[in-house]
1. Any idea which of I, II comes out highest on relative contact order in percent (Cα under 8 Å, 6 or more apart)?
2. Could you tell me which structure in I, II was used to calculate distance in nm of label points 7 Å out along Cα→Cβ at positions 131 and 163 as 1.3?
3. Kindly point out which one of I, II the value -23000 was derived from, the read-out being helix-only ellipticity at 222 nm (-39500 (n - 2.57) for each DSSP H run of 4 or more, over all residues; to 500).
4. On volume of the Cα convex hull per residue in Å³, for residues 19-58 alone, which of the structures labelled I, II is highest?
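All of the numbers you see were taken from the coordinates with simple rules; none came from a lab. Computed from a predicted model, the values in this text were never measured in an experiment. Cβ atoms are built from the backbone, for glycine too; each structure is taken alone.
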Structure I
Amino acid sequence: MSQLPIDGKPLSDQNPVPSDQHALHEQAQRLRASGRIEAARWCASPNYNQRPDGQVPSLLVVHNISLPPGQFSGDAIEQFFCNQLDPGAHPYFQTIADLKVSSHLLVRRDGSLLQFVDLRHRAWHAGRSSFQGQTECNDFSIGIELEGTDDTPYTDVQYRQLAQLSVLIMAAWPDITPARITGHSDIAPGRKTDPGQAFDWSHFRVLLAGALGNRGVT
């Protein structure tokens, strides 16, 4: 998959959010109004519904996905979240083709961004889950998939993009704080393992702290 250029620069050399606080605030306002990440390619999934009345995003959940398992690139993830997966294309697809799931965002290995569900809406990514005693995390969370597996190191650009996305999302919905960014395995222990041992939480949190500090955000 080709990278999505922004201002004529490769995505790997560009951030999805502006570098100064004023511009970040303006972009966060647009995100809150539209639910769309401006740097992401839009691929509308039918697998969503409205959040409960009065519920706004207050949690960010990190996942991983690869289709077929352990294989990267191709458009199978996009097809899966849009209910267009061909069960005859790979034996594994026969086991998942009838599932109705989605995530708000996908960060591919090259850092390119895809969005499937409006961030204001309830994507179907977490399943049965609980965070700090609050169940049904889909109601109040935003799900970000990283193209990868539990035991394959993620790419540097994926970490950078995840940190930048987190800054923008936190600016739009301040109830999401660094302490409320978690893994799928943490909200569904024993049922889910992603993003897995390959995800370096310490590295991500250093990048996140740097991105927040560079924009005067605390």
Structure II
Amino acid sequence: MPQKIIQLILLLLLPIFIQLNALPMVSKSGNIVFTLIMFGAILYVLIRITKKYDLTLIRKKFDWQALLVTVSLTAICETISLLFNYLNQLVTKVQPDPLISTRLSDKSIWIMIVTMLTVNITGPILEELALRGIIYQYSASIFNSRIVGAVLSSIVFSFFHEEGIILSINYFITSIFLTIIFEKTKNIYSNILSHQLLNIISTTLFFL
């Protein structure tokens, strides 16, 4: 058990590692090839970790039923998220994700493309593999409790998206929804799709 706790602590640091995926966006790089290479390298490491700890990412096929569950829960989650974002603007007057907002407003079309690629496509893939695929499953396994796994992975998710107390609560709830989707569909693709949809909606709203 102590060895597993140490392993879990190390796995909890994975969100720091996957932040490297945002390096091209942070550095204002418009190099799509560099962006994809960075993503591919991190993806490879995460897949290796799931195999090392015998973590199953797909237990059921992604069928129409899984799609319906994913879209329905994502819609509910997005509605809650919009309410929290509105409340955050009323209370703090601060826009979420200032870095992303700045990059999406950049004059360079390539920087905008890299940002949208990172935020809407590659980021959700890596975050779902790390949070639901690895941290949630491993913590639920060693504590023999899916609730503990869900809470722990959601705290980590919220912490690494920290933008004040209101949005932190929002991210925690979002993570719980994503965990429910994973448990309902038994397929990490459902989580990736849901996370991507949530981010795409946020990005779209930025331009409206």
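1. Answer by largest value of relative contact order in percent (Cα under 8 Å, 6 or more apart): II.
2. It traces back to II.
3. II
4. Biggest value here belongs to I.
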